[in-house]
Structure P
Amino acid sequence: MGNVEILVLDFGSQFTQLIARRLREFGIYAEIVPYFEKFEAIQIRRPKGIILSGGPASIYEKDAYKPDVRIFELGIPILGICYGMQYLMDYFGGKVERANAHEYGKANLEIKTQSILFEGCKNGAVVWMSHGDRVVKLAEGFSGIAESKNSIYACVSHEKLRIYAVQFHPEVAHSQEGGKYLFNFASKICGASTDWNMKNFAQNEIIKLREKIANGKVLCAVSGGVDSSVVATLLYRAIGDRLIPVFVDHGLLRSGERESVEMMFAKNLGVPLISIDASELFLGRLSGISDPETKRKIIGETFIEVFEKEAKKYNINGEIKYLAQGTLYPDVIESVSVKGPSKTIKSHHNVGGLPEWMKFELIEPLRELFKDEVRSLGRELGMPEVMLMRHPFPGPGLAIRIMGEVNKADLKLLRQADKVFLEELHKSGFYHKVWQAFCVLLNVKSVGVMGDNRTYDNTICIRVVEAVDGMSATFAHLPHELLESISNRIINEVVGINRVVYDITSKPPGTIEWE
């Protein structure tokens, strides 16, 4: 990918990946490693600066997370964020204690002392706080350079050592000048290069794939979504017709999805797509299952099983050694703590490696990228906007948009409602203005009146969010007239639905998908 300019040590914050993402927006290549990364592994990367992320732990706990102290011998600038700040203060002899009042949400940052960190930034900008501990005594040599209403030491620095620390999270979108703070640290304080981009990534990744795969063949899981389509295109550029793209219809797709995927793939990539109808197998295994995590795991395991069976048809001489997937950074961080101590939110069907009986080695060329970066990569590869701007669609499909057990009757209801909903969004022009939009079948019945008759039917929830990368999101403020039109059409056209509700939960605290 290029030289590591900034190395981020992950202490478990759900926002850690956003730090790298913000830096990449400025063309600064950053990598994330767990806080316990060996010093030799850090040293060999030769970063120009280190960022210590936030995290859920408290520095005064018995087994508090602490990095190898030799990072301070590197003589490079260090920035601590939230927990990272508390660690720095504790290490250098300051004092951290539980705050009387937790500070969570927006706060105004009052700059008290000018610093390179704040260059070009307005005073009083909104920043995002999320902490229960606070610094009450600065370590020797440090000085407070900014404060908020509840944090007198919202930002501190040791100019001689070039060590900086902030109590807030500059990486999240809610922090108005957060990107500038990170850029100033990386570029102006650390001297990081700003020449990383998707063109370089594409060129380097194609070379790496050719070297890794050599003369072998790759089975590629295609869903028709942005991620798998970009993976397939990237692999096709690297190995040509030694790519075997397979599309599995697990019976959990939206209305007309299979036909749409086959058409787009044939037209835009020019590679024959192998389609498998495994809907009966998936639905049979999901029968009677209502737990979300169990549903996800069943779908994931069955998905891999179907692929292995299909691969055997093309793998008589053992030529296929690899299985390609469109795993992204947000998938990884929400699934399992692979790079640090981050708390698991939910599992993803394409994360966590292969089961022991699986004979393929995984290839995940997008594993370090965010959704917007994947779209940029697709443009570099010459892919059409119609493919790149499709809303995210989860691997488990409609199974995690039906509350409770999945069955054909409920799938039919959800497909009909979702089709109407998306038609209205496209017609109004809002489809391309939002990050993701979909329906959820709540399996909650309520009394209604249609004509002169009493009804007792199901409820559909519509979910529309605005986001940049999916790590955080806010619900979209759709016009009331549009919401009314969507509701009227669903209730009038979908027999079995008599109530429509709108989800106005942001992420955090909610997730985008319901399960």
Structure Q
Amino acid sequence: MKPIRLMMGFFTVGGWTMASRVLGLVRDLMIAAFLGAGPVAEAFLVAFALPNMFRRFFAEGAFNTAFIPLFSKKVEKGEDALGFANDAFAALGSLLIVFTLLAQLFMPWLVLAMASGFAGDERFPLAVVYGRIAFGYILFISLAALCSGVLNTAGRFAAAAAAPVLLNVILVSALLFAESGLFRDLFHIDINGGPDAASIATGTILTWGVLIAGIAQLALVWWAAGRAGFPIRPRLPRLTPDMILLAKIAAPAMLAGGVLQINLLVGRQVASFTDGAIAWIGYADRLYQLPLGVVGIAVAVVLLPDLSRRLTAGDDTGARSAFNRAGEISLALTVPAAAALVVIPTALISVLFQRGSFTAEDTAATATAVALYGLGLPAFVLQKVLQPLYFARQDTRTPFRFAVVAMVVNAVIAVGGSYVIGWHAAVISSTIAAWAMVWLLWRGTAPLGDVARFDTRFYKRLGRVCLSSGIMALALIGGATVLGDALNSPGWRYLALAGLVTSGIVVYFASAQLTGALSLSEIRGAFRRSK
């Protein structure tokens, strides 16, 4: 099989992920406008978070972390890769069907575990209903992730990267339909009778959209896997030696995923005791997830199968080069994004979100969360670069141990800090824990040899990236000051923000070219040859 073109794959995944995240931002802008930070918005966000929380175990997280290296090895050695994929599909599907049925029964307790502050108010029953509808998404998106792992190992990144676009297209369409007169006529909703009925109906149709989107995503990647030469077929699960090995490797990764979800649960619990805080953090999360998804997820998706296949083939030099260039391009695109989130969060949030039910108070709180997340953005991306060094060797235990330490750091700061600074502690703890995890992952690579070492070129480029990002940050601060009135003007604010962001991008790439932080000629060359 042809080698994976690392940089080409990175930009393919990044491009589609950018499209998905932009549509996701549009989706959240619409939710903010229609539902604000009120009880229906918070109930939906918690319900939507439930399947997305568990997908870290069964989808891109634990299961694929174990599946991709084993599948890559079979592809590289010419063994029965398709049979292995079919067995994994059957095992994962059977497990998830049982898990989904159990979740329907225990949904009230799951909601309380996510947000105990909902107990006794109107958010709780709404979140339970929405949670039962949305939870089926976990079955379809997890099986879609397995098909995506097959495609990524084969070097076919487009369909798997495009699948998340379907989710946001369907949810945006659901919101438009929910707010239309046709929907209200069909379901006899009288908006004049009060906003509650209309808001609840909007939340309901939005939640059903989540389930429909999961089915659409699975259909797309299942079809694409067949076209790539891996026609996956449902069948009864079998307990083969390969499935036992897969379970042994996946178990520590699932525990690590559980640690991550405990971090998220702690944050939501802290936030749930402040009205609106879950929504503020959710909207801030959407903004910082834009660069994280485009860069961090793209690198992780492409780097893991590439490292796995190179290490299996004994190509240590190629593996080190892939690791370093992935880290290099990741920070070249992430550090400036982090700087922008830190220096102009209010401009971003006020222009993008402040309308309808989303107030100036919501803007101020969300902007604070954005800035705090921005400080941790490079750490979240570096984790995506460092973890494949372990996963490609089928080592899921070491990252699990590190994740436990990061969990303790997160919990102590979030819970302890909440008594002093309230809900802000949930975001601050997440950022500090992310940097703690990066330090542990980096320190833990010592026994892995030169393959896991950053080279001289990486460190030189990192310094230049930081310099160029600092220049851009100063330009953004100056631009925001000059455009202050325009950013607050209903008639000019969109154009003003577009101009501000565009000028920041131009300044960064110009200074990056001058300092040598980022070479556009190298990027162009990556599309013409394998790295």
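Just a few scattered comments:
- Given 147 for volume of the Cα convex hull per residue in Å³, calculated: source structure among P, Q: Q
- Taking distance in nm of label points 7 Å out along Cα→Cβ at positions 47 and 447 as the criterion, the top-ranked structure out of P, Q is P, with the highest value.
- Computed over structures P, Q, distance in nm of label points 7 Å out along Cα→Cβ at positions 55 and 463 reaches its largest value in Q.
- FRET efficiency 1/(1 + (r/R0)^6) of positions 223 and 311 (r between Cβ atoms, R0 = 35 Å, to 0.05) - highest-scoring structure of P, Q: P
- When helix-only ellipticity at 222 nm (-39500 (n - 2.57) for each DSSP H run of 4 or more, over all residues; to 500) is computed for each of P, Q, the one that comes out at -9500 is P.
- Test item: relative contact order in percent (Cα under 8 Å, 6 or more apart) calculated as 21, pick one of P, Q: Q
No lab work stands behind these numbers, since they all come straight from the coordinates. On a predicted model such as this, the values are computed, not experimentally measured, just so you know. Cβ atoms are built from the backbone, for glycine too; each structure is taken alone.
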